[in-house]
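Just so it is clear, none of the values below were taken in a lab; they were calculated from the coordinates. If you're wondering where the values come from, they're calculated on a predicted model, not measured in any experiment. Cβ atoms are built from the backbone, for glycine too; each structure is taken alone.
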Structure I
Amino acid sequence: MKNTKFILCLSCVVLSMASCRKDDSFIPEDQEQLPAEPSVELAGFYLLNEANMGSNKSSLDYYDFNSGNYRKNIYSQANPNATLGLGDVGNDIKIYGSRLYVVVNMSDKVEVLAAKTAKRIGQINIPNCRYITFYKSKAYITAYDGYVSVVDTASLKEEKQIAVGKQPEEMAIVGTKLYVANSGGYNYPNYERTVSVIDLNTLSETKRIDVAINLHRLKADQYGDLYVTSRGDYYNIPSNLFVIDTKTDQVKKTFNLAASNIAIDKDEAYLYSVEWNNNTGSNAISYAKINVKDETIISKSFITDGTDQSIVIPYGIAVNPVNSDVYVTDAKDYVSPGTLYCFDKAGKKKFSVTTGDIPAHLVFLNK
């Protein structure tokens with residue numbers, strides 16, 4: 001795992017990103033014009049750029065579907081008094097209600113912003129935080145110290161810590177159960193190999209499901225199944241993709257397919273793999289598309305026009321829930337600005353745009 005891991009117009013009092021009004025106060029290098037993608041349901045999306053660990057260069061971009069404006073580094077522009085910027089290594093981003101939550105791993109915090117303006121509301125302090133999800137009035141945040149933090153979304157105060165496995169990563173909720181992928185990423189070669197199950201009624205861990213070593217991504221489909229990725233050991237055990245049946249809380253399928261990240265849209269899952277091997281000193285990159293209804297591989301690549309050959313390091317993936325466009329980010333050399341690619345459902349490139357350093361996490365904003 002590589003843990004690398006607006007300027008506001010002075011006369012403007014309220015800035016709404018959902019507006020299609022052109023804002024001439026943005027300097028040219030902080031804005032690009034892309035194709036407009038009007039949507040009844042969606043205003044646009046945020047892209048969180050991780051940036052390299054120690055650089056304190058995490059940043060936030062925004063694409064307005066109505067105007068086609070792609071705005072860069074909007075956190076600093078919306079919050080000019082935040083002299084330290086967004087922080088060090090942006091690791092996750094989610095919208096819940098009217099708020100945008102940005103997990104900043106090495107800065108040990110979750111920034112809480114107004115979803116429509118990116119203006120800062122508050123901060124949640126969680127050491128070595130990784131991922132965030134929500135259930136009712138609570139936020140659940142994984143911390144590498146081996147627990148899930150339970151935070152009240154009204155007060156932004158931590159109410160409880162639920163012990164799980166070592167170095168927990170991504171989470172998913174099915175019914176009243178919270179599933180947590182445990183990695184043990186600091187413990188080579190003795191990685192963790194379980195998914196913790198937390199009862200959201202009692203806020204306690206009830207069991208651990210044995211899956212595979214060094215787990216990372218965890219996504220739920222519409223049928224009550226979980227797709228979980230294993231990063232392997234970077235030597236002889238390759239990465240893999242597993243399916244957990246949440247009715248039985250057991251692994252029911254092993255794909256034997258390299259997987260670093262996965263996005264699920266209705267009956268289809270899109271995934272890529274960047275698999276580093278210490279034996280060869282190189283990455284193996286691959287893509288795939290899966291039918292989650294019958295759990296079969298549809299294609300060994302969802303990119304059909306050859307653009308995959310231009311992507312150096314696929315690093316993030318998301319699917320537009322309305323039109324099923326697929327977004328893939330390219331981290332390139334990890335120190336230069338990256339690229340965001342948009343593909344239609346047929347796998348053909350619609351556009352690309354330059355982002356901040358190490359673009360990684362994307363979330364859609366409703367109107």
Structure II
Amino acid sequence: MNTQSPHITIVLGTRPEIIKLAPIIRACEARSTSYSVIHTGQHYSKNLNEVFFDQLELPQPDYNLAVGSASHGEQTGEMIIGIEEILLEEGTDVVLVQGDTNSVLAGTIAATKLDCEVGHVEAGLRSFDRDMPEEKNRVLTDHAADYLFAPTEQSEALLLEEGLPKDRIYVTGNTVVDAVHQNRELASQKSSVLEEFGLNDTEYGLLTAHRAENVDEKNTFMNLLEGVERVGEELGVEFLYPIHPRARGQLEEFGLQIPEHTQIIPPQDYLDFLQLQSNAKVILTDSGGVQEEACVLNVPCVTLRENTERPETLDVGANCLAGTAPHEIVETTNMMIQTERGWENPFGDGTTAKMILQTIIQSQQQEAV
């Protein structure tokens with residue numbers, strides 16, 4: 001191992017991972033740290049992948065496994081095989097993964113079998129819903145990882161409750177803050193999405209709904225959409241819905257109607273989506289990452305789930321759980337629209353990526369002595 005700069009391999013495969021690991025890639029570039037990027041191809045739409053690297057002015061990934069869609073087992077297994085081959089070739093010291101996807105689990109398994117060290121960015125998040133594949137992925141990854149980069153002290157406490165040793169846990173904040181700080185100005189310069197949809201002088205809401213538990217069951221998806229329609233009618237909010245391909249397919253399969261006060265638009269690249277979030281009156285979402293971004297951007301958020309692994313957003317008053325019952329969506333949205341903005345951001349000061357990289361380098365150098 002090179003004691004001056006250990007080789008770090010960053011494994012990612014979805015849009016949120018690209019966004020949240022981009023600050024670490026930039027930190028590696030700034031410090032001339034030896035690193036490589038493996039893109040598993042878990043999200044295989046060009047609009048959700050390569051364009052992100054171009055627009056965020058990041059180097060293209062060194063490897064792309066192009067795994068695409070498959071069952072959990074097939075997808076994860078194919079990733080493990082591909083990642084293992086690359087790690088052996090690269091002579092990797094530390095593998096960095098972020099979040100709770102199959103790419104995260106595959107990167108962790110491949111690395112631990114080769115005796116590489118694993119760093120889990122955003123460790124310690126828990127929804128306590130074991131029916132969610134994401135919950136299982138994040139728990140398994142935390143218990144295998146050597147570096148647990150917890151975004152908050154609350155996340156650290158959950159890791160300690162599960163018996164994980166304190167010397168593996170580092171409270172660093174969340175790279176979502178780094179990403180928003182680094183890219184908000186870029187979005188205002190590069191994005192014309194507000195002009196495109198005629199939103200410059202218009203108040204609007206933003207809707208995202210894509211999770212399997214919300215869109216794969218007809219009645220649940222129907223209730224969610226009815227709730228959004230009632231918000232439009234009763235509260236006078238017009239929504240934009242950048243629809244995920246999965247959700248669009250289910251919408252068509254179930255024969256569901258688009259809410260009257262909702263305009264469906266294609267999936268947006270990150271800078272356009274960040275601009276839409278920044279200027280929204282309220283955001284309705286089932287995405288964990290969007291909950292965080294809304295909190296950092298000071299935009300009221302309503303979460304269309306019964307639980308969240310981002311309880312800090314609830315604690316500071318930036319977010320509220322509504323589930324998918326129509327009347328709850330209306331009541332919660334009405335409350336959040338009237339809430340005072342200016343809550344404290346619980347996720348750090350935007351230096352998380354630098355802290356993570358410094359921790360790894362120092363630890364690796366100490367081990368080598």
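Annotations
- Among I, II, structure where helix-only ellipticity at 222 nm (-39500 (n - 2.57) for each DSSP H run of 4 or more, over all residues; to 500) as derived comes to -15000: II
- Test item: mean count of other Cβ atoms within 10 Å over residues 193-200 calculated as 20.8, pick one of I, II: I
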